[in-house]
Structure I
């Protein structure tokens with residue numbers, strides 16, 4: 001991840017915070033050529049850029065942007081995106097992770113997420129949860145270095161994408177400050193906008209994977 005940071009790839013479409021603000025085509029070409037080497041490498045880039053840095057840049061407070069975007073852009077910090085759950089995959093509206101307002105400036109978040117790319121190595125976690133009082137889905141920035149009750153075990157025995165580490169997020173009454181909740185987006189619009197950002201890179205990446213397969217097939221003949 002630090003090598004990506006050295007090359008300026010992480011969050012490279014963001015035009016502020018000393019990031020290059022490259023065009024969508026440039027970002028797509030990066031994904032294409034990286035996935036031609038390994039899909040897991042492209043996956044790590046997509047998560048850090050589109051699913052972690054993008055929502056912080058788009059929805060978080062200025063304080064959180066200043067705190068997290070620079071170290072995420074260098075690879076000093078690694079992030080992950082917690083949406084999918086054991087019983088809520090294709091239908092994230094069925095998520096069971098809950099955020100309870102403690103009334104003292106904090107939420108208490110409990111629940112689990114699974115099949116989470118980069119989670120075993122993550123310092124910063126973007127977690128989506130339902131508010132206890134309204135059932136409204138909201139996004140939160142969690143910091144594993146600063147908050148207790150977070151575990152991120154690795155999922156072993158994958159048959160593919162083995163260069164990409166996949167795990168879970170287990171949350172047990174994690175106290176999260178009010179200011180770490182995204183204030184400008186509510187409902188599934190938040191996570192879906194992040195996924196749309198990632199899908200753009202994934203679409204370009206499939207071209208790289210297809211090119212790799214084509215050239216390997218020619219070599220075999």
Structure II
């Protein structure tokens with residue numbers, strides 16, 4: 001007899017399978033990252049269709065087969081509709097999802113990662129969220145996620161783990177890691193500093209992924 005499991009999950013990736021199936025990569029509250037097969041979910045009359053989709057937060061049910069987890073139920077909790085109204089917001093959402101998918105190995109729940117993911121998408125979905133803050137919300141997720149993984153950077157003067165970087169970037173990173181969004185949301189980061197923040201973040205993430 002198959003055992004049914006229920007949890008909340010956030011869809012970070014979906015891939016077509018055959019004519020009507022889809023494989024969902026879901027970060028869940030209770031099990032961590034899962035791959036769950038939605039059979040016939042792309043059919044118009046599918047009961048699952050309205051309850052699950054990319055960047056949806058849903059209550060899901062699934063059964064564990066010999067090799068595959070199969071979706072048996074999905075109730076929509078939040079679809080973050082305002083993200084879909086902006087191509088720039090969607091691009092950031094995809095980057096966050098890709099970082100999470102690339103960095104998480106196996107099935108292991110993490111409360112801090114779950115809360116950070118839902119918090120970040122809530123910020124992106126906020127209608128009062130300013131488009132010029134998009135880079136900051138991405139780095140807010142990225143650096144706090146890196147910290148959760150156990151790679152919290154060490155700062156001394158204007159050094160990041162012994163490497164010299166611009167002092168203004170160090171200040172921004174410290175605010176990010178303190179999760180001081182009220183102050184971060186008031187910052188006006190110049191294009192040069194945006195480029196430096198991007199380079200520092202890419203280099204640090206590449207170093208971490210290379211270790212795993």
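Bear in mind that the values in this text are calculations on the coordinates, not laboratory data. Computed from a predicted structure; not experimentally measured. Cβ atoms are built from the backbone, for glycine too; each structure is taken alone.
Starting from the value 2.3: which structure in I, II was distance in nm of label points 7 Å out along Cα→Cβ at positions 156 and 180 calculated from?
The read-out was computed on structure II.
Of structures I, II, which gives 2.3 when distance in nm of label points 7 Å out along Cα→Cβ at positions 60 and 84 is computed from the coordinates?
Source structure for this number: I.
Taking 14 as the value of relative contact order in percent (Cα under 8 Å, 6 or more apart) derived from one of the structures shown (I, II), identify that structure. Write out the running numbers ahead of the final one.
Working: I: 25; II: 14.
Going through each structure in turn, the value belongs to II.
Assign the value 0.70, calculated as FRET efficiency 1/(1 + (r/R0)^6) of positions 4 and 44 (r between Cβ atoms, R0 = 30 Å, to 0.05), to the correct structure from I, II.
Answer by label: II.
Between structures I, II, where is Cα Rg over 2.2 N^0.38 Å highest? Display every interim value, and only then the final one.
Numbers: I: 1.02; II: 1.11.
Comparing I, II by Cα Rg over 2.2 N^0.38 Å, the maximum is at II.
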